[in-house]
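Asks: Structures for review follow.
The numbers here are math on the coordinates, done by the rules we state, and not lab data. What you see is a predicted model; the values in this text were computed from it and never measured. Cβ atoms are built from the backbone, for glycine too; each structure is taken alone.
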Structure I
Amino acid sequence: MHKVAQGAKIRGASRIIGVDTNPEKSEKAKAFGVTDFINPNDIDETVQQVIKRITDGGADYSFECIGDTEMITTALQSCCDGWGVTVTLGVPKTKPEVTAHYGLFLTGRTLKGSLFGGWKPKSDLPRLIDMYLKEKYENRFVFV
């Protein structure tokens with residue numbers, strides 16, 4: 001979640017919502033730009049209901065980072081109708097099939113997968129190094 005939040009912040013996102021069942025991740029996530037943190041264990045609604053409510057209709061982009069196929073569906077349902085894009089980054093350990101109602105796609109949502117965040121090493125690595133040197137990345141966590 002932290003790298004996605006950091007990337008969203010760099011790209012100018014005004015609101016970044018993190019979702020995790022571990023409450024200890026909240027403060028670290030906020031240090032990387034997360035503005036709202038949702039712990040599914042602490043809410044009475046579904047995650048997608050909360051996100052749709054607090055964003056007035058859904059997120060423009062959602063990212064599933066852990067490879068949980070149920071969370072891929074939740075992320076897709078959390079996007080707004082018409083243009084919402086869900087990007088899955090995590091690799092599932094079990095049950096690699098995703099189940100989603102076809103209507104989610106008829107309303108204009110998009111589901112994409114990405115390896116390495118879509119970075120192209122030959123052309124993007126010099127830019128990444130430049131950003132690192134200019135301290136646009138919170139380097140103490142990104143480069144280990």
Structure II
Amino acid sequence: GICVYEGSLLPKKYQGEIIHSDAGPNVVRAYPVKKDGAGYEAEIANIITSEQDKWFRPSDVCIAPDGSLFVADWYDPGVGGHRIGDQERGRIFRIAPAEAKYVFDKLDLSTIEGAIEGIKNPNLARRYLAWNALHALQEQ
């Protein structure tokens with residue numbers, strides 16, 4: 001999986017950058033870019049890597065409504081799930097600063113103001129719901 005980190009909870013070096021889960025080498029990476037002449041240069045910054053747990057198979061990443069990063073872990077001995085060595089387990093990790101408690105604030109999409117707030121959220125699903133709400137509210 002891959003996404004652009006549009007939250008503000010993670011360190012600044014990840015904000016606005018591509019985050020990619022790569023099951024083969026057991027890693028979740030970011031690719032911070034900087035201008036380089038007429039183009040750009042990217043570095044590879046590991047966010048999560050697993051040297052001890054070779055069954056760690058990050059398969060997807062997405063941004064939570066609070067700006068934290070969710071990582072889906074296939075948790076399997078093989079890459080790609082072809083042998084499906086473990087059908088009982090999988091994991092979801094939340095990546096955030098230690099002091100950041102998960103808060104899922106209620107979004108009021110019944111008003112234009114609430115829908116506009118939803119459009120500002122780093123979570124794609126919330127933005128989609130907010131866009132639909134704005135579309136439905138356009139007659140008001």
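Asks: Once distance in nm of label points 7 Å out along Cα→Cβ at positions 11 and 67 is calculated for all of I, II, which comes out largest? Spell out each step's value before the answer.
Replies: Working: I: 2.3; II: 1.6.
For this comparison of distance in nm of label points 7 Å out along Cα→Cβ at positions 11 and 67, the top structure is I.
Asks: Follow-up question, since we're still on this one. With FRET efficiency 1/(1 + (r/R0)^6) of positions 35 and 131 (r between Cβ atoms, R0 = 25 Å, to 0.05) coming out at 0.70, pick the structure among I, II it was computed from. Please list the in-between numbers first.
Replies: On the way: I: 0.70; II: 0.20.
Label of the source structure: I.
Asks: Work out which structure the value 2.3 belongs to, where distance in nm of label points 7 Å out along Cα→Cβ at positions 51 and 91 was derived from one of I, II. Don't jump to the answer; show the numbers that get you there.
Replies: Working: I: 2.3; II: 1.7.
Derived from the structure labelled I.
Asks: If log10 I(q)/I(0) by the Debye sum over Cα atoms at q = 0.14, 0.16 Å⁻¹ is calculated from each of I, II, which structure is the one that comes out at -0.71, -0.92?
Replies: Working through the options, I get structure I.
Asks: To continue, here is another question. If helix-only ellipticity at 222 nm (-39500 (n - 2.57) for each DSSP H run of 4 or more, over all residues; to 500) comes out at -10000 when worked out from the coordinates, which of I, II was used? Please report the intermediate quantities before stating the final value.
Replies: Working: I: -10000; II: -5000.
Derived from I, not from the others.
Asks: OK, next. Between I, II, which one scores greatest on distance in nm of label points 7 Å out along Cα→Cβ at positions 27 and 115? Could you put the intermediate results ahead of the total?
Replies: Values: I: 3.8; II: 4.4.
Top value of distance in nm of label points 7 Å out along Cα→Cβ at positions 27 and 115 goes to structure II.
Asks: Here's something else I'd like to know. Starting from the value 31, 30, 25: which structure in I, II was Cα extents along the principal axes in Å, for residues 19-98 alone calculated from? Could the numbers behind the result be given before it?
Replies: Numbers: I: 31, 30, 25; II: 49, 28, 20.
Answer for the origin of the read-out: I.
Asks: Something else now. For structures I, II, calculate Kirkwood radius over Cα pairs in Å, for residues 59-122 alone and state which one comes out highest. Display every interim value, and only then the final one.
Replies: Numbers: I: 12.0; II: 14.4.
Top value of Kirkwood radius over Cα pairs in Å, for residues 59-122 alone goes to structure II.
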